[in-house]
Structure I
Amino acid sequence: MTTLLRASDSAEFLSIVPALAGFTPRQSVVLLPFQGKRTYGAMRLDLPQAEVDIEEYADAAVGLIARVEGTDAVALVLYTDDPPQPTRDGLVLPFAVEVDELLGCADEAGLRIVDALCVTPAGWSSYLDDEPELSPLADVGEVPVVPGVGDVSGDQLAGTELPHADLAEKERVGRALLELAELLEHDENGRLTGRENPQAIAALVMLEDIPAFLESVLERPADLPVFATAALLWCMDRPLLRDVALTQWATDLAGGLRTLDAQLAFSETGTMIPDELGSVFLGKGAAPDPDRLRLALAVVRLAAAKAPRMSRRGPLTAAAWLSWALGRATHAGHYLELVREIDPQYGLAALLETMIGAAMLPEWAFRRGRTDSAAT
C-alpha cells in the first residue's frame with residue numbers, strides 16, 4: 001500500500017524528507033526524483049569535498065537521479081553543519097556554488113527544479129531565492145509517521161552498529177567454529193569416532209545440503225543457535241559458498257541450487273557461470289524481495305557480531321552487498337570499512353568498494369514502486 005505525504009510549501013516538504021529517505025540526513029545532499037507532482041523516494045550523497053571536481057560530482061549525481069523511471073523533475077535538500085555567511089550583499093548559503101552547478105546540470109538534463117533547500121543548525125532557507133533569509137527549524141514541524149518505515153530520527157548511519165554480543169557468546173561461537181572445522185576435516189578423511197559433540201554432528205548434517213541450510217537461517221534471524229552460527233560463518237569464509245548465499249537470498253532456494261551447481265562446475269571444469277546468475281550480483285534483473293534481503297541482513301549482522309575477528313570478513317562483506325542491494329550504499333560503505341580494518345586485501349570487499357565508488361547502484365533501485373511512501 002502506498003502512503004501519500006502531502007506538502008503545500010517548502011517547510012512541510014522538509015518535514016517529509018526523512019520519511020522518504022528512511023533517516024534524518026546529516027552532512028548530505030539529498031536528491032528527490034519527481035514524476036509530475038510526486039516523488040517516491042530519496043537519494044543521498046556525501047557533501048562535495050574541496051578536492052572533488054564539482055562538475056564531475058554534479059554530472060554523476062544528476063545522472064543517477066535521471067535513471068529513475070519516469071523522472072522529469074528533481075528537488076534538492078542540502079544538510080550541513082556549516083553556518084550561512086552574512087555579507088554586505090546579503091546571506092550566502094553554504095555550498096551555494098556547488099548547488100548552483102548541480103541545478104544547472106539538472107536543467108541541462110531537462111529536469112524541472114521543484115525546490116532547492118538548505119538546512120543548517122541555524123535554520124533553513126532556499127537556494128532559489130535571490131536574497132535568501134533563514135527560517136527557524138521549528139517551522140519545519142514533526143516528521144509524519146509512515147507505516148512500516150519505523151524510527152527515522154537517526155542519521156544515514158543509524159542501524160549500522162552490529163548487534164551486541166557478549167564475550168561468552170563470542171567464545172562459544174569461536175569454539176564451535178573450531179570444533180566444526182575439525183569435524184569436517186575428520187569426516188572428509190573418514191576418521192569420525194562417534195564420540196563427537198552431537199551439536200557439531202547436527203551442524204555437519206545441516207551442511208550436507210547447503211542451499212537448504214541457507215534457507216533455514218532466514219527462519220530465525222534473531223536467535224540462530226551457536227553451532228548454526230558457526231556453520232554459517234564456515235560458509236561465509238568460503239567465497240564459493242558465500243556467493244551462493246548472496247544469490248540465493250536475492251532470489252530463492254531454486255536460485256541457490258542453480259548457483260551452487262554453477263559454482264562447482266566452474267571450480268572443477270572452468271565452465272562459465274550463466275549470465276542470469278552472475279547478473280544478480282551486479283544488481284541486474286528482477287528486483288529481489290526486500291523483506292527477504294532484510295532477513296538475510298539481520299542474520300549476517302548477528303553472525304558478524306559473534307564471530308572471531310578474521311571470520312567477520314565474510315558476513316560483513318555479505319552485509320555490505322545486502323545493504324547495497326537494498327539501496328543503502330552508505331550502510332554498505334560502513335561495513336566495507338570494517339572489513340578493511342581487518343583485511344585490506346579481502347577480494348569481494350575490494351570489488352564492492354569499486355562499485356560503490358563508481359556510484360553504481362542496482363538497476364532495481366531506479367524502478368518506481370520500490371518504496372511504500374510518496375510525496376505530492
Structure II
Amino acid sequence: MKISVIVPTFERRKSLEALLNSLSVQTYKNFNVIIVNNNPGGSGNDFIQGIVSKFHDLHCAIVTSGKNLGAGGGRNFGASCSETENSEILAFIDDDCLATPNWLEVIGSCFSQKDGQKGDKIIYGKVTSDLPPMRPIIHGFDMKGGVFGSGNCAILKDFFFQLGGFDTYLNNWAEDFEIGERCRKFEVTPTYIDKLIVNHPPKIIPYTFHAHILKKSFYKKFLYIIKIRNYEYKSRMQYDYFVNGLKKGLIVILAITLAMIFHPVFLILPFLINGVFQFPKMMKIYTKAKNYPWPEGKISIPNLIKYMLFSWIIDIANFFIITFLLIPFNQLRIVNSIYVELRSADILNGASFFSPK
C-alpha cells in the first residue's frame with residue numbers, strides 16, 4: 001500500500017530538515033512526501049527546495065495554495081493535490097517532529113488486511129518529547145492515547161475525503177480532536193497504536209504578555225466545539241482561568257486592604273506568596289532543562305524571572321476576560337458571530353472543509 005506523508009510547514013528550516021532526515025531512513029519504502037508550503041511569499045519555496053535537494057532518495061513534492069492555510073487547511077490541501085493520486089493511505093506528521101525508523105512500517109501494517117478482516121480506517125499514536133511538558137516555560141508532549149492527535153496519525157485516503165478533511169475553522173487548535181470525534185458519526189473509532197511513535201523535541205517558550213493572555217479568537221474556537229459542534233470537550237480551561245485569577249486577585253485585594261489599615265509593607269505580600277509557590281517550580285524546571293542541548297542556547301534565567309513577576313498580572317487579567325466572556329449575553333453574541341463566519345465560508349453543514357475562504 002502506498003502512503004503519502006503530508007507535512008504543512010511555515011518557516012521551520014532546521015526542524016523540517018530533521019524531519020526529512022528521519023523519513024529518509026524509514027524501513028518502509030513505498031511512500032512519498034508532500035510538503036505544503038504555508039509561506040508562499042518571499043523565498044519560501046526556495047529554502048524548502050534547498051532542504052529537499054539534500055535527500056535524493058526521498059520522493060518529495062512541494063505544493064502551495066498561494067496563501068497560509070494553517071495546519072488543518074494545509075493538510076487538506078496536501079491530501080487533495082495530484083501527488084496523492086496513487087496513494088491509499090495519508091499519514092500526517094508535524095514539521096517540528098521526528099518519525100521513528102519504523103513509523104511508516106507500523107502504519108502500513110495497521111491498514112493491511114488482518115486474518116481476512118479489513119484493517120483500520122484511522123489510527124494515531126504517541127507523541128513524546130525528550131523533556132516532559134513543563135509549562136509555561138517548556139513546550140513538550142507526553143501524549144499516550146486518549147485524545148486523537150494530528151501530529152502522529154494516518155487515515156485511509158477514501159475515508160479522509162468521506163469525513164471531509166480537517167475542520168478549517170479550528171485549523172491550528174483542536175482540529176485533531178474534532179476530526180477524531182467526527183469519526184464517531186461514521187461509526188468509526190480512531191485506533192490508538194502504542195508502537196506508532198514520533199518525537200517532538202521540546203521548545204523554550206518566551207514568557208510574554210501577548211503569548212499568555214486569553215484571546216477572544218481562541219475562546220471562539222472553544223465555544224465552536226462545545227456550542228456548535230456539540231462535542232463533549234473535557235477541558236478545564238474556563239474553570240482554570242477563572243479560579244486562578246480569582247485567587248490571586250483576592251490576595252492582591254487583601255494586601256491592599258492590610259496596607260491601608262496597618263502598613264504599606266503589606267503591598268509586597270502578593271510578591272512574597274508568589275515567590276514561595278513559584279520559585280521551587282522555576283528551580284525544578286531550570287535544573288531539569290539547563291543541560292538540554294537547546295538549539296537557541298541555554299534556558300534563560302530572565303525568562304524564569306519574568307514568569308515569576310508577571311504571571312499574577314496575566315492570571316488576574318485573564319480572570320476579568322473570562323468573567324466577561326462567560327456572561328450569557330456575550331456567549332450568545334460570540335456564537336452568533338461564529339454562525340455568520342461559517343455561512344460566509346460555506347462550511348456550516350460540516351460536510352467538507354476543503355475550500356476555506
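Values quoted throughout were computed directly from the atomic coordinates according to the rules given, and no laboratory measurement underlies them. Everything numeric here is computed off the predicted structure, so don't read it as measured data. Cβ atoms are built from the backbone, for glycine too; each structure is taken alone.
Look at FRET efficiency 1/(1 + (r/R0)^6) of positions 106 and 210 (r between Cβ atoms, R0 = 41 Å, to 0.05) for each of I, II: the largest one is in II.
One of I, II was used to compute FRET efficiency 1/(1 + (r/R0)^6) of positions 202 and 218 (r between Cβ atoms, R0 = 25 Å, to 0.05), and the result was 0.85. Which label is that? Derived from I, not from the others. Set I, II, criterion distance in nm of label points 7 Å out along Cα→Cβ at positions 138 and 226: the highest-scoring structure is I. Look at FRET efficiency 1/(1 + (r/R0)^6) of positions 82 and 330 (r between Cβ atoms, R0 = 30 Å, to 0.05) for each of I, II: the largest one is in I.
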